[in-house]
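Several structures are given next for inspection.
No lab work stands behind these numbers, since they all come straight from the coordinates. Everything quoted here is computed from the prediction, not taken from an experiment. Cβ atoms are built from the backbone, for glycine too; each structure is taken alone.
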Structure P
Amino acid sequence: MLDQSSILEVLRPVQDPELQKSLVDLNMIRNISVEDGLVKFNLVLTTPACPLRELIVADCEKAVKQLPGVKAVEVKVTADTPSQQPQPNKQSIPGVKNILAISSGKGGVGKSTVAVNCAVALALKGAKVGLLDADIYGPNVPTMLGLEDIPIMVRKGDSGEEILETTFNYGVKMVSMGCLIDPDQPVIWRGPMLNGIIRKFLYQVDWGELDYLIVDMPPGTGDAQLTLGQAVSMAGAVIVTTPQNVSLLDSRRGLKMFQQMSVKVLGIVENMSYFIPPDQPDRSYDLFGSGGGEKTSRELKVPLLGCVPLEIALREGGDEGVPITISAPESASAKALTAIAQQIAAQVSLAALM
């Protein structure tokens with residue numbers, strides 16, 4: 001008999017490829033209806049940016065069509081991103097499900113470019129995304145998101161405290177020191193002041209409901225990293241490097257720092273992996289060496305989330321405030337960054353549900 005029970009039974013062997021568990025057991029199959037041979041149900045994924053979405057839908061359709069009497073199958077795909085479990089002595093941010101750090105051992109490796117484009121890529125997939133620019137001394141995120149001229153508004157909270165309103169573009173909520181100071185004004189602060197503003201950005205910003213809060217860290221292993229690691233429960237950290245040896249050496253130190261703070265390292269991103277000349281898109285040049293990210297990920301036993309090529313359009317997008325995932329989504333760089341964002345989302349969901 002074609003009913004809800006028979007449909008659930010035939011779908012039970014279908015697994016989430018990342019979690020290796022039954023979709024039925026994970027409560028990812030909901031709202032089943034049957035009418036004149038038309039079977040409808042909701043497939044509730046653990047992230048809107050699921051990289052295996054099409055494969056899971058195809059497996060579901062194939063399984064249901066095996067039942068006698070099925071004429072057609074309609075699968076409505078939604079998402080319910082799981083939250084990370086709070087850690088002892090660490091404060092959560094109301095409404096924020098997962099906090100992710102994008103970090104690097106040294107400057108100049110394109111960390112902010114990766115953070116901005118991953119945030120935009122997740123938003124384009126339907127996720128609710130925030131971006132906290134924790135690089136207080138060199139806040140470049142407003143420029144990259146086209147928000148450098150948009151001031152952050154401040155209002156009074158219920159208890160009289162200051163609440164910062166986020167700025168918004170390309171589906172991403174953002175807060176940055178760059179929106180609070182003049183463009184040429186240096187931030188000449190010692191550690192305690194840096195600690196204070198980062199905590200303010202975490203707890204005194206109206207972030208609303210977010211699936212992911214991405215934190216663009218300053219380079220190195222200093223006060224900002226310690227503040228974040230000690231203040232909030234993080235879903236994980238991503239380390240950005242280039243293939244160059246000096247960058248890889250510093251990235252290893254940054255990775256070890258997060259591990260010492262009991263923060264899960266989700267993986268390594270190798271940026272500037274190779275250069276693609278605009279007049280010869282079929283050619284590539286290893287300007288900074290090759291294979292360094294893969295070698296480091298293998299030695300340190302963390303995933304290599306992806307390799308991002310260097311293209312002129314990638315640099316132009318950052319300078320003009322239009323991320324390449326928006327301006328040239330079919331470019332090699334945009335595709336690589338989108339795939340990396342999906343891998344990050346998958347890793348976060350896997351960690352939350354295991």
Structure Q
Amino acid sequence: MKQLTLSKLNELFAAMAAQQQLYIPADKGGQAQFLPYVDGMELTKSLNTARSAKDLFFPQTEDIVGFQVQGTEITLEETRDPGAPFVVFGVRACDARSFDILDRVFLSDPVDTFYETRRANGTVVTLACTRPEETCFCGAFGIDPANPGGDVAAWMAGETLYLNANTEKGETLLSSLPLLSDCDDSAVGTVQAEIHAITEKLPLNKLDLTGFDGDHLMEHFNNPAWSKLSESCLGCGTCTFVCPTCQCYDVRDFDTGHGVRRFRCWDSCMYSDFTMMAHGTNRPTQKERFRQRFMHKLVYFPSNNDGIYGCVGCGRCLAKCPISMNIVKVAKTLGEGTK
């Protein structure tokens with residue numbers, strides 16, 4: 001276990017940034033987001049960023065390949081960023097769990113080498129949630145905000161920052177920072193107990209997920225409540241763009257006038273043209289698209305991934321949905337029919 005006086009936090013950031021690119025959650029444009037660290041940048045006081053740390057491993061848009069066309073000859077051009085080591089500091093426990101979910105998607109055969117490279121290059125420093133909010137429900141998915149995981153876990157207690165390495169990458173990072181000093185973990189234990197006392201009182205912490213499994217798939221799929229739940233949905237896709245576990249994307253080619261560039265960009269199952277094919281789309285109504293999103297999170301994904309849900313309870317969709325529809329309301333409504 002290592003420690004540092006919080007008054008020296010900027011010194012710690014500067015030391016990390018001197019070795020490799022550092023990202024921290026900071027305020028910009030009225031909201032918190034992960035930004036490249038510059039000298040003097042302050043850590044946000046917000047619990048969560050508007051969008052998750054997923055952006056650093058699976059960016060919203062990326063240039064994946066280029067083509068030069070000369071008559072009938074097509075030449076491929078490597079356009080990918082080779083990447084460099086980086087550190088992302090201040091990842092919450094919910095977002096740290098999201099990487100486990102994304103790994104199951106992108107690191108399974110066939111491996112997504114773009115994502116794989118970023119995961120190999122990135123060192124994740126998590127930060128325990130000393131003041132969880134009422135929109136948080138990570139505990140429903142077995143996530144402990146007091147023990148956030150990552151390559152390095154960090155806790156703020158009083159005027160001190162405590163850090164503990166969980167992986168070899170974490171050990172390498174901490175050993176390269178001489179301004180840190182050794183300490184015991186007694187203070188961390190006190191902080192963890194305080195966090196647990198808060199989370200026990202959160203209104204959504206004990207969200208009941210009984211019956212959300214493969215055994216009840218068709219029961220949930222055919223539930224008549226989907227019509228009522230989806231009728232006010234705007235199909236705006238906000239929930240999918242702030243979600244740390246959504247992984248849908250589209251691939252588009254653009255003629256730049258100097259060659260063709262192929263881009264990958266996030267897509268949303270809530271959009272009417274999602275998976276559009278020559279004959280149209282297999283989910284023509286908003287009800288079907290709405291159902292697909294929540295069935296995937298609560299039923300399809302856990303059914304195929306050892307019971308691991310496709311949601312981490314970060315609460316972003318609760319905070320951002322313009323019509324106040326979210327996965328908690330869906331789970332509670334559908335759950336009533338399986339009890």
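When semi-axes √(5λ) of the Cα gyration tensor in Å is computed across structures P, Q, the figure 37, 25, 20 traces back to P. Largest in distance in nm of label points 7 Å out along Cα→Cβ at positions 166 and 190 among the labelled structures P, Q is structure P. Of structures P, Q, the largest value of distance in nm of label points 7 Å out along Cα→Cβ at positions 254 and 302 belongs to Q. Here Cα extents along the principal axes in Å, for residues 158-317 alone has been calculated and equals 59, 38, 33, so which of P, Q was it run on? Derived from the structure labelled P.
Set P, Q, criterion FRET efficiency 1/(1 + (r/R0)^6) of positions 62 and 286 (r between Cβ atoms, R0 = 30 Å, to 0.05): the highest-scoring structure is Q. I have -10000 for helix-only ellipticity at 222 nm (-39500 (n - 2.57) for each DSSP H run of 4 or more, over all residues; to 500), calculated from one of the structures P, Q. Which structure is it? Among P, Q, the structure yielding -10000 for helix-only ellipticity at 222 nm (-39500 (n - 2.57) for each DSSP H run of 4 or more, over all residues; to 500) is P.
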